[in-house]
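In structure tokens below, several structures.
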Structure P
Amino acid sequence: MLKLFLITILTLAVIIISRSFFVQSFEPQEENPNDSKPIATKQIYLAGGCFWGIEAYFSKLPGVIKTISGYANGKTKNPGYEEVSSGATGFAETVLVEYDPKTISLKDLLNHYLDIVDPTTLNKQGNDIGTQYRSGIYYTNEADGLIIKKAVKDEEKRYKLPLVTEVKKLENFYEAEEYHQKYLDKNPHGYCHIDLSKVKKYKKPKTEDLKKKLTDIQYKVTQENATEKPFSSLYDKATEEGIYVDITSGEPLFSSKDKYDAGCGWPSFTKPIKKKMLKEKTDASLGLTRTEVRSTFGDSHLGHVFDDGPSKDGGKRFCINGAALRFVSVKNMQKEGYGEYLYLFK
């Protein structure tokens, strides 16, 4: 009897354990939130006139994840648009810009901001007048604050008038009413003090399209970070007037006015047409630490920038692969959509 009892108990135990394993194996499992790492985004708060224009502009930039219109650094809680418009609350119409720092840096964002906002006008941008329309850059950590202060200080060199854009730590931020969010998407003919055409629709083509469009060396340089052989590019010794654009996206990068013969075997320039059209990354390949240069929108590998350029022109040498470039002569700039850069040659 005892033997039979023990066999029965053992059999029941096996059944219970097996059933538990079977149920556990086939029950749906909760998704592990750590299986996929979210993008480590950062935030900056930008004020510069009516928030509709600021929001519309920055929402179009590659690397910007989210934009929210709101009110920053005021004296009351949960303000409404009418309150803020009175000028009595101390709030500034501000846009929260959330971005991926691996795609677009804070420095890049500031270049864009300072390109569309007049930092010399106090409490005024375009037709917007009042303290709520002041220009301001608000940060949440001191490291960002240092970058912003340096960018504004560098910007001062471009102006004869003093800059009045305030740079402060964010004190508070309240989201604006729903009808203000993405206002110009909902009302494409609505008022905007910012020239949104400045945000060119340059973008990186699909891989299959690039493979059809580019030569082997152009593809390897721009997409695989290769380097063309020195003295192999027709652009190395070129002197014709015009601009050099990204071979993949068409975004304007360099002017022939800033091109010089560095003797290194690659087209060299002292500066880009606009800082915002380039992004820099640390390159630790080949056992060296160099600064790689890529196009902002096309994300093409272009070359590297060094500090051994002509001192009279700033001391930089942008050493660029000719295979990453396409030349547009002055006579063709207008018809190819680059007329806004003809001022470079007057």
Structure Q
Amino acid sequence: MRHAVIGAGAWGTALADVLARNGHDVAIWAYETDVSESITREHMNHRFLADHSLATTLRATSDIREALDGADMVTFVAPSHVLRRVAASAADAVAPGVPLVVATKGIEHGSLSIMTDVVAAELPERPVVALSGPSFAAEVAARQPTAIVAASEDSSVANAVQMSYSNETLRIYTHSDVTGVELGGALKNVMAVATGIGEGLGTGFNSRAALITRGLAEMTRLGLALGADPATFAGLAGMGDLVLTCTGALSRNRAVGLELGKGRLLEEILAERETVAEGVTTTGSAYELAEREGVQMPIVTMVHRILFEGHSPRQAITDLMSRDLRSERD
């Protein structure tokens, strides 16, 4: 098949490399011309995925129409805050009926839409699949064993994505709960910021276990309000991705929380980073979504206060521990 991957950050580059090594004809679009040039000339993405050699057959361009030309399947991996704009720019270059894979994780600011809904709104009449799960790009590029999920209401399209991406080191499971898979992938980034804050404050493993477990409860609670299957949050796109992002040393969101817990300002932390920590943007959207749905999400609320209201991280821990006592089960 001919594949187009739109977005050449670490995750987009790793996915494009997988497809190319699986024998597909793959073009990747990079916003940054130095990225497309380094992939083309050196088969490396020095900016976003350093130290990983890429398939020599992988083609790169900074012309989105060139990347999309003749594509049988398109994978979007642009950051959540620009995904709508990028998808809109691709609309007239993608034929009706071409499957659209959305590997971006987040909740759009303002509309509070999940990423598949953003892409579907800009490119109607094409089936859409969410691709999510516990996956650090560097480990996928290093061909470490990884399992993730392709979710769509159309099982045949989910199966096509499964067949395109699966190989001896990347295993794709199919799923039908798009909302649950998407929310799991988005909300776990907020919880990773929270666990990073706890680590930065010097709290121990007990605290981390509590944050992860109660974070999962919050994710499930919001998912239920939005029509997701609660069982989804016990799977790869829920618990799997949550544990990885909250504990893994490669987690950008955990790293941001860690620096916040040490007393640094968000602005200076983000200024040092070229890569996107989606948990920061998603915190604002998740907080608004919970308010809209009338769902209690105390961890999300505390992270929101720390990020955007100047609340003390140390006080936030005290506030969480001092909430009214209750049953564990809702």
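Things to note:
- Computing helix-only ellipticity at 222 nm (-39500 (n - 2.57) for each DSSP H run of 4 or more, over all residues; to 500) across structures P, Q gives -15000 for structure Q.
- Read-out mean count of other Cβ atoms within 10 Å over residues 50-57, computed value 25.8, structure in P, Q: P
- In this comparison of P, Q, the computed figure 30 for percent of Cα pairs over 24 Å apart, for residues 130-257 alone is attributed to Q.
- Which of P, Q leads on Cα Rg over 2.2 N^0.38 Å, for residues 170-241 alone, largest value: P
- Which of P, Q yields -0.55 [log10 I(q)/I(0) by the Debye sum over Cα atoms at q = 0.10 Å⁻¹, calculated]: Q
Laboratory data are not the source of any read-out in this text; all were calculated from the coordinates shown. This structure is a prediction, so every number in the text was calculated from the model and none was measured. Cβ atoms are built from the backbone, for glycine too; each structure is taken alone.
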